[in-house]
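Only the coordinates and a few stated rules stand behind these numbers; no lab work does. On a predicted model such as this, the values are computed, not experimentally measured, just so you know.
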Structure I
Amino acid sequence: GGRMIVRSEEGVTFDKHENVIAGNVTGFGATSGQMFVAGRAGERFAVRNSGATFVVEGVGDHGCEYMTGG
């Protein structure tokens, strides 16, 4: 597993922590690694996670369903 860091660019005009910056189904089926999101993620974030570590500031509906080891 690797490490992924998601953040918005410097100087953006929208609120970085109130807008979705990681799309729907991001992290689906992950088995290892780490993901850090400085903001919100879309629907079904990290579904079927079975070993990865996720840190995010908020998710849409149905986030983290069916986790077996994350």
Structure II
Amino acid sequence: KNLPNPLANVNLKDFITFPNTAGAKTDDEAIRIAEIANHAGVCDMIKVEVIGDDETLLPDPFETYEACKVLLEKG
């Protein structure tokens, strides 16, 4: 059954998309993902999140904090 596309009338130019580090399991991985996204010119914003538990996918606040701290220091 063909269903209507809910995004058919959405103008993607009205939105800003930005990368996310949610696949990272360490602060080093999150930093690497953020740097790759920055060098790719995706945008100058990123959602930083380090996953601490594979089962619940809850973030690790300490690793996330460390990644953010390093990224802020790097500019």
Structure III
Amino acid sequence: AMIRLEIDLNEAAFGTTKEIQVDTAIICSTCNGEGAAPGTSAQTCDMCRGRGEVSQVTRSFLGQVMTSRPCP
């Protein structure tokens, strides 16, 4: 599962601890947890490998910056 969590600049720079709750006991009644429509099979995206977002590392004189965007 992908969980989006917003943090501010101070938390990004100096770190933080956040508590989240994830309910993993729920199974989709349509696909029974398979992740595909009935009569089909799940396929992993070649671009994001099933993560739902694409990450890119850019190098500069200040170091490396990793950015992520939603998978098209």
Thinking of I, II, III, which structure, once helix-only ellipticity at 222 nm (-39500 (n - 2.57) for each DSSP H run of 4 or more, over all residues; to 500) is computed, gives back -2000? III
Where does the value 12.0 come from, among I, II, III, when Kirkwood radius over Cα pairs in Å is the thing being computed? I
